[in-house]
Every structure is written in structure tokens, then in C-alpha cells.
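What follows are several structures.
Every read-out reported here was derived from the displayed coordinates using simple, explicitly stated rules and does not represent laboratory data. Predicted model, so just to flag it, every value in this text is computed and none were measured. Cβ atoms are built from the backbone, for glycine too; each structure is taken alone.
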Structure 1
Amino acid sequence: MADETPIGSGPVHLNLRMGPRLTRPVPAEVTEALLSAQITMTAGERSGFQLAFDLTKRGVISERLLPEGFFDPKTRVIVTTSIKGTPTVILDGLIVRQEVGASNIPGQTTLTVTGEDLTLLMDLEERTDRYPNLPPSERVRRILARYSDYGIQPRVVPEQVHQPPREQLRVEYQTGTDLQYVNELARANGYTFYLVPGPGLGQSSAYWGPERRLGRRQHALNVNMDVNSTVDQLTFAYDGTAREEPQARWQDPRTRNAHLLPQPDIDPLRPPLGKRATPALKRKTLSGTAKKALDQAQAEILARAATSADAISGSGSLDVNRHGYVLQPRELVGVRGTGRTYDGDYYVRSVTHNIRPGSYQQNFTLSREGLIARSSTVRP
């Protein structure tokens, strides 16, 4: 078929669409020339991709499509995988670079295109803007509304520490790109910002909020379980220096007295996934909080405590044909077979899709803040 190619021996197919803004299925020659696809998605970071094609001499890519600009920067690329008849959009992005590797060896000349997800659009133009009487979440909504033409829908969660606008005291300004400012607001509130491609073609959700550590779990990763294993190997590490206890002082503008802010409860922002929390071995003094508004200083100390909480990390790889499901980043997944200390639920921090004819592998990293599963059962 012109727009699908099978991956491996199982019921896995890949669909590739390209275009300037509205995409369409690529010609059959492009699908047949695809050598590999690598897509990396990480919490709090822009997703990236790299597609490699066989650049056959006098083929349609080298003779017509490449000269006509089919693979030029800012061309939109949508990649969908279909497993057991269920489609999943794993990429909606833009090409930023193309590279041709010529070789004297037949079949070794390649075209490689590299790109990033649609947040690239938010990082192309610097601007100066003012946001009078708008709290952080409303500022983010206003910025994201500029990109609705690309099918980007905002999913914005109000900040945990209420920060009422005070135009008579301070007007918030943006300097730099939209992406820089949205990420700055996310970091200041212990939040994360990223795009989730799909669920439909040409659609994306722009999520600004806390890491999603509640709700539905993905199909569990099984290791050391004989025929029921879906992962060949998992590696876990406990880094005792990863977690910090932030210290922040705030000065009362009326009395000029400074005092140490109490340690915040991070559970509303980072619901615990482990039964035994890891202690903070490091203390970090935050600078610049004394002269900020109290609510801003409280939001900053909460953000620092939450984002440094994960002392437990894990990594591994899986065969999608064997696992039967595509592992999604920035969601929860259960782990079985590692033992009482490291079994249980984890936050999927990153996933890299490695797709070749006959192979669909995923490398992934996991994290959580404590040891020992909170439940005796891992589901599903």
C-alpha cells in the first residue's frame, strides 16, 4: 500500500504522511524507501525524530521529490503505528534538516531528515508581550491560542499555588520566544509542558500541568517471568543525591523581617508511587525569593522540591511485537518481576521508538520517588 508498511512479523503497520501544513499519505516509492525511523519523546522536553530513506539513483525521491522541496525544512510529518488494528499517532512534527549521504556502494546512498515536534513553531520568533492581571495558567492559554491552526488544543491545569494578579504592583512581561516563556512558567510552578500527538490525524494536545501520576496505567512491563516476560532486561538505580530539600527565605515588605519558608507538601503535585519515600540528602538554598511576592516564593520552593523528588530511575527496552502494545511516555506503567523493592508503578519519563523493516523496538526510562510498591497487585 502507498501509505503503510508492515513492521516485523506481527500485525504492526506504519503510516507516513507529509505536507506543508495539511498532510497526505506519501507516495508508495517513499514508503518503500524508508530504511528506519527513530522518534524520541521525553517528559518536559521537545520530541525529536529522524527518518532515513534509500536514495536510489534515478529514483522518484532523487529525481523529483527532493528537488521539488518535498523534504524541505518546515514540512510537516505525521507517523502512525497500527497494532492489532488500533492506530496510535506517535509523531506530529516538522522537518528542520535534511542530509544526503552519497556512496560508491550500490544501495548505500541515503537521505536523512531530522525534525522536532510542533513546539518548534513556538520557538521561531522572539517577542515582547505584557500580561496584565493574568495568572500563569491564563497566560499559557493565551499563548497557545496562537497555534490552533495546526490543530493544537490546550490542556492547561491551574497552578497549585494561587497567584492572583496584581497589576497595581507588577505587570508580567514576556521576553523571548513563546516556548521559552511557557517553559519558564512551568518550571516556576513545578509543572511540565509538552505536546501529545493525536488522537486524530493533524491533532495535538498541548499539556501544561503537573506530571500525570494518577489514573490509568499502561499494560505492565514483565521481566524475569519466563514466557510471560515482555522485557528482556530492566535496570534500576537509587541515587541518594538526586533529591533536594530546598531552603527559601521571604522578606515581609511591611516589616522588612525575613523568615524561612516551611517545607511544602509535594503530594498534591507529585502523588507518591512508592511506599517508602527516599530522604533528601542535599539542601539547596534558592536565590531571589526574599523580594518576590509570597505566593511566588511559595510556588518556587514547591516546584524545586517536587522536581527533584525522583531518586529512583529505571531503564530498559522492549519488542513491541512481543509486548503487544506501544509504551507511551509521560504516563504511568507497572513493573513486575524485579522483586519487592522495585516492583510497582512508575512514571514513564522517556521513550525512543526505533523502527526498521522487520523490527519495532522501544527504549525507555522510568522514575519514581520511593521504594516498594504501594499495592500488592500490579495492573493491568
Structure 2
Amino acid sequence: MNDPGGLPGSGGPAHRTAAIDDLHRAAASLLEGFYGTLPPYAQLPHSLVETDFARGAKLNVDLFFEYLRRGVEPSEADTRELVELAMDRLRDGTPLADVLERYRLGAVFLWDRLRDSVGDESLLLEASPALLKYVTLVGARIATAATQRSHDPRWELLERRRGIADALLAGRDPVECTADPVIPVADAFLVAVFRLCGNNGGPAAALRHRVEAIPGVFLRLDTGGWTALLPLAAGDDGAAALAGLTARLPAHTPGRVPPYWVGVGAAPAKAAIPTMAAEARVLAELGRCLSLHEIVCRRADLQFEYTVAVSDAARPGLAVLLAPLDAQPMLAETLETFVDTGFNQLATARLLMVHRNTVTYRLSRVHELTGLDPHRPADAMTLSAARLARRLESASFAP
């Protein structure tokens, strides 16, 4: 490929290099929060957005500016990691057209913002055709790799397994697949919904591969993580399958917030899968929003929390009940501690290192401001529900 061109009126190679370096830094600074602004990425697991895609964005920016500096197109080795990242997205079920469209959207995003922030129009004129050539080159290599892998029987098998997972989660019987002896489909499943915490895409990918290795499992990505359907053996109410899943999960330090949570529930028949998946999503989201210390979230352990979480009509109203305490952080802390100690005033005083009478006074102020008396059982339950609802709302609870 020919040199993208000299810089008109640049003042020499040194000036050109310095100008490209400035443009490179400007482009790199735009990557923060980059994917959150693009519609396709709103439907993807946050861990992938914050790690795999962030890594790909940085690689693309660095490779493009190296091409702009030297005028030498990236080699196959240079773009290998980018192609592999794209293949990972295809493996996860993202259509090739969507993968390539993200390159176009990414180029448009960066170009529009660079054009608005960089005053050197001559450099932008030089970079424009180079960017088009770069995106075309990388897109062609991704498409070539995808075409080659589409003939791999393992990819076809993955696609068929994704189709089965989609059918089961939608409540459809995957008739066209159940007759295939290569892909047996169980009659009952343990539904496990994984929700991820923060930018742990590398560990999350390793965890997903561990789950995918379970015999007979079907797995589908969603916006917060993924859903796994683990087959239940005859007579298993879910306990044995859950024990097997738990044994595959990486070790976690007790007492620390986990990097992910798993909402689980047993579906005794295929028809029960959609309902159980909805329940498991709520449980996993409770783990994430409340930063529970237990990785596995079961309804039997979270009955009160689950009831508040699924009360879509009541939850926002409950959350605002504590608004009068927003300007009184000491009262809010006292109420939090009082609820956490099981409404034990002495334990609250000990934890806050204040006199019991101080706790009594503060709780009376909570009563005055909210109209709810923490000492009355009915009001105490309402305050507990309001506290929980507020935590869910502030953590963007989204089952």
C-alpha cells in the first residue's frame, strides 16, 4: 500500500510526526466511555464492553496511527489479535454484519470527535483516506477469517447449540434439534444466570468457558452476563447439578464482594424454563445490586429481597420514602445499622459507638421525618423494604 501522503504545508517530517502524535493522543483520550455511546454495545455484557472491546479499541487506534506515520499497512501478524477478538464475538453469537458495523460506527465516532477537537485540517485531510483504507483492510481480514471458520464443524455445532438455548429460553421446543443424536436435550434443567461485577472480562471469559465445558449445557450471552442451562439427571431436584456447577466456579475469598453472582433455580420441565430464567435473573441482579457476599443466589435465601425486587409498581414509591433522610446522613446510617442488626438497639449503639439513648433519639427523628416508626413491626418492615428498594434503584436493578 502506498504512503497515505505527505502533510501539505507541514514544515517537514518532524512537524508531521509531532502533529500525528498529538492526534494519536487525542484519539486515545476519546476511548474512555467510547462503547457506551454506540447503540450495538448497549446489548452486550458489561465485562466484554469494558475489557475485550476496550482492548480492541486501543489496538485499532495504535495500529491505525502507526500506519499513518509509516504508510505501511499492518501485517497479518499485527492484526491477528483484532481478528481473534472478532472471532470471539462471532463465537458468542454476534452476527458478522454486526461485528463489521461496529468498525464503521467506531471510525465515525472517532472521526467526528477528532474533527471537532483538532484544528489542523491538513492533517485531518491526510488521515481521512488512511482511516478508510485501514477500516477496509481490517474488515476484510475479519470477514476472511469468519468465512474460513464457518466451514469448521465445531462452529456449526456452536451455532446449533445457541439455537437450542434460544428456543428453550423462549419456551419453544427445539423440535428441529431434539432429534439430532449429536445434541441431546434433557427434559429438565438447572437455570443459572450469571451477573458480572465491573471490568473483569478476562476472568469472566475464563469462567464462561468453564461453564461451557459442562456436558449437555446450553449457554446464551445477555446484557449483564449469560444464562446457562445445565441438564438435570433423573431424580435430581437441582441440588446435584448445583453442586457440580459450584465445584467448577473459581475459588473466592470469603467475606469479600465476589466478581460475579449466579441466580439459580430448577426447571423440572422445558416449559418451566422461561419462568425460572426470569426468577434467576432477579436473584442474580439482587446479588449484584446488593453486593452480596454469597456468589450463589437462591430464592429460599432471599425471599424478602425477591418480593421487593419483583414489585415493579411499588418499588419506586418505596424508594422515595427515605428521601427525607437524604440531608441527614447520621440518621440514615443509624437506620441502616438498626435494620442490619435485626432491629437491635443495643447492637446498633455498640456498632456506632454511641450511647443507647442517642440511638433512641435518632430513631425518633427518623419517625418524625418519614412518618414511620422503626420500633413498630409494620413500620419497621416498610422501612426495610424502602431501604432495599432504594439500593436496587440506585444500582440500576435490571432483571
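Of structures 1, 2, which gives 0.05 when FRET efficiency 1/(1 + (r/R0)^6) of positions 66 and 234 (r between Cβ atoms, R0 = 35 Å, to 0.05) is computed from the coordinates?
Numbers: 1: 0.25; 2: 0.05.
The value was obtained from structure 2.
Name the one structure among 1, 2 that helix-only ellipticity at 222 nm (-39500 (n - 2.57) for each DSSP H run of 4 or more, over all residues; to 500) of -18000 was derived from. Before the final figure, lay out each step's value.
Working: 1: -3000; 2: -18000.
Computing helix-only ellipticity at 222 nm (-39500 (n - 2.57) for each DSSP H run of 4 or more, over all residues; to 500) on every structure in 1, 2 gives -18000 only for 2.
A value of 0.98 was computed for Rg/Rh (Cα atoms, Kirkwood Rh), for residues 218-281 alone; which of 1, 2 is the source structure?
Values: 1: 1.25; 2: 0.98.
Computing Rg/Rh (Cα atoms, Kirkwood Rh), for residues 218-281 alone on every structure in 1, 2 gives 0.98 only for 2.
Supply the structure label, taken from 1, 2, corresponding to volume of the Cα convex hull per residue in Å³ with the calculated value 187.
The read-out comes from structure 2.
With FRET efficiency 1/(1 + (r/R0)^6) of positions 314 and 346 (r between Cβ atoms, R0 = 25 Å, to 0.05) as the yardstick, tell me which of 1, 2 scores highest. Present the calculation step by step, with values, prior to reporting the outcome.
Details: 1: 1.00; 2: 0.20.
Across 1, 2, FRET efficiency 1/(1 + (r/R0)^6) of positions 314 and 346 (r between Cβ atoms, R0 = 25 Å, to 0.05) peaks for 1.
Comparing structures 1, 2 by Kirkwood radius over Cα pairs in Å, for residues 170-225 alone, which one has the largest value?
Going through 1, 2 one by one, Kirkwood radius over Cα pairs in Å, for residues 170-225 alone is largest in 1.
From which structure (1, 2) was mean count of other Cβ atoms within 10 Å over residues 58-65 calculated, if the value obtained is 15.1? Walk me through the numbers on the way to the answer.
Working: 1: 15.1; 2: 18.4.
Label of the source structure: 1.
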